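Take a look at these structures.
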Structure 1
Amino acid sequence: MVITLADIDSRIRDARAAGALVPIETVEDAIAERGVVFTVRRVSSLARKAAAARAANAGASRATFLPPERELTVGAVGRSHVAVLNKYPVLERHLLIVTREFAPQEALVDAADFAALAAVMRAFPSLGFYNGGVVAGASQPHKHLQVVPLPLARGGAALPIAPWIERARREMGCARIAEFEFAHALAGLEPGTLDASDAGERLARAYRGLLGRVGIEARPGEAHAMQSAPYNLLVTRECMLVVRRSRELADGISVNGLGYAGSLFVKDAAQLGFVRRVGPLAVLRSVAAPA
C-alpha cells in the first residue's frame, strides 16, 4: 500500500470522530541562534502525556503495538510494517511506522525498516526519524520509526537546520555540522534514493556508516542486532544524520530526534525561559555524547 496525505487525513477525521486521537495543543515560539530559527512548542499537557507514557511502559507487554489501535491504523507498509497515527500528536499528520512483529526500540534499524520508511516518505515532503531508546527520547518499547510532514513549523524553513547542513564540512565520505559540537555524523543521499527499488538497502548502508563514525556498534541480542549506545536518526530526501546521545533530559526537558532538526518541546513557561536563556544549541549539546 502507498500511504498518501489523503489516506492520513481520512484516518485523522475518523479517529477524531471516534475519540481515538488526542491532539496536544501547543503555542509556538521562535528562538534564533547562529542563523537557524528553532521552533519551541510550549505544551501545557506534556506532563500528562509523559506520565501516561511512563505508566504504559511500566506495564507494557511485548505486544505494545500488537495489534495497533484500529481507529489509528492508516494501513500496511509492505509485509513487515504498518503505518499508525501518533495517538498524542503535537504535529499534524504525525505517523509511526511500526513493525508487525515485536522488536525492541534499541534494535538496530534494518533494510526492511528503511524500505518502509522510504515508502511513506516518498509520498509527500517529510522528515523521518528514529529515537534509539529511552535515553534518545523514545516513549514506547516496540520498534517504530516516525514520519512528520515538512515544513516543521508554519511559515518557517522546511527543515530549520538546513543552513547548517549546507555548510557542513566533508570528512572522508561523511560530514560534520560545525555548530554541532558533539558526537554526530552527516551523509548526503544520492538524488532518487528514496524512490529507488532498493531504497531500504541504500539507506541501511548509509546508516551503518554513520553509526560507525559516532562509535556505535552492533551488539548481539536475543533475536535482533542491538545498538551499543543510544542515538537519534534523522532522514530527509537529501541527507541522513545520526547524533549519539548521553541522556534524555536537559533541565527536565525531554529531547528527541526532532530537537536536532530544530524543533523542541517544553511543558511550561519556565522551561521555555530556560531554552531562551541558554540557547537551543546548549540544550542539544547537554544531552548529546561529547565529540
Structure 2
Amino acid sequence: MLATRGGIIKDLRSFLSEQGFLEVQTPLMINAPVPEASIEAFSVFQGKGKPDLYLIPSPEINLKRLLAEGLDRIFQLGPVFRQEEQGSHHLPEFTILEWYRTGADYHDLMSDCEAIIEITARSAGWKDDSVTYKGIKINIKPTFPRITIKKVFEKYAGWTPGPAPDLDRFNQDMVTKIEPNLPPDRPVFLMDYPASCASLAKLKASDTEVAERVELYAGGLEIANGFSELTDHEEQEARFKKEAERRRKQGLRAYPRPEEFLLSLRGLPNCAGMALGIDRLVMLLTNASNINDVVAFPPEKIQPTAMP
C-alpha cells in the first residue's frame, strides 16, 4: 500500500512539473485561517501572552499570496489539519494536493482532474480506462459528466437551492439524496454551487446566484473541490464578515481577521485553484474502503498515560 501510494505521489509531482507548475512550501502554522463555518481549525497555544497560531486547514490563503506576488502555476502537496470526527473517509490530519494557475477558471481545473485520474490510475497498476472500486467498474476515460447543483437537486431532492439555501437542509440532502444517486460507473463533476456555499469563489457571470465551484466525485468519494477564485478584495472581506457572523451564531470560536491575505487580493490576477484529497484518491485506486488503510499511521486508539 505504501509503495503504491508513493508511486501515485511521485507521478503526480512529475505530471505537474511537466505542466509548468512549481512546487512550493508554505507554513503549516498561520496567524488566521479562513473564517469558514463548515471547517474548524486546530489552534496552537504559544503562551507568554502571544496570540494562538492555527494549523492550516488548507494552504490556500498563502498560495494565493504567492500568485499575487507574480507566480503563475504553483502547487503544494502535504499535510493539513481539521477538527472533524474521524470516520471511514475522514482524518483530522490528512494529505492534500492544491494547485493554482493564473488565467484559468474552473473548467481548466476539471481538465486537470481528468488527466490526474488517468495518470494516477496507471501508477496504481490499472491497465485500461477503468478502475474497480467496491465491486463496481468505473470508466475513467475523459470527459467526465458535468452536472449542475440545480439540476441534481431538482431531480433527486425535489427542490431548487437558491443563492442562499438553508445550509442544514442543503448539506443533509447532499449526503442522503444527492451523493447516493451519482453515477456509480463514472467520475462526475458537480458544479455551480449556490453563491453562499462558496465564500472564496467567483460568481458566475451569466447567473450571479451561483458560484463557479466544482467538486469531483468518484466511487461515492468526494475527491476534489475547487473554484474560479474571487479576486475582489472588498467582496472577499464582505463575505468573510458573513462567515464570521455565521460562526458566531453557531457558537464557534472567532478567528482573527486574515489581514495579509486580504491585502494581497489587490494584486491577485484571475486564477483558479483545486484541492484534491490524496488519501481518498489512494482509497479509490487501491479499492480501500477505509481511509485508515491508506496511511502509514492511522489515529492511535490507545490513549497515552502520564510518565511515572
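Bear in mind these aren't lab numbers, they're just calculated from the coordinates by the rules spelled out. Quick caveat: nothing in here was measured; it's all calculated off a predicted structure. Cβ atoms are built from the backbone, for glycine too; each structure is taken alone.
A few points about this structure:
- Source structure (of 1, 2) for distance in nm of label points 7 Å out along Cα→Cβ at positions 99 and 115, computed value 1.5: 1
- Each of structures 1, 2 was scored by distance in nm of label points 7 Å out along Cα→Cβ at positions 147 and 259; the highest score is held by 2.
- Mean projected area of the Cα convex hull in nm² from the coordinates reads 17.8; which among 1, 2: 2
- Structures 1, 2 were shown, and Kirkwood radius over Cα pairs in Å, for residues 123-274 alone at 17.3 was computed from 2.
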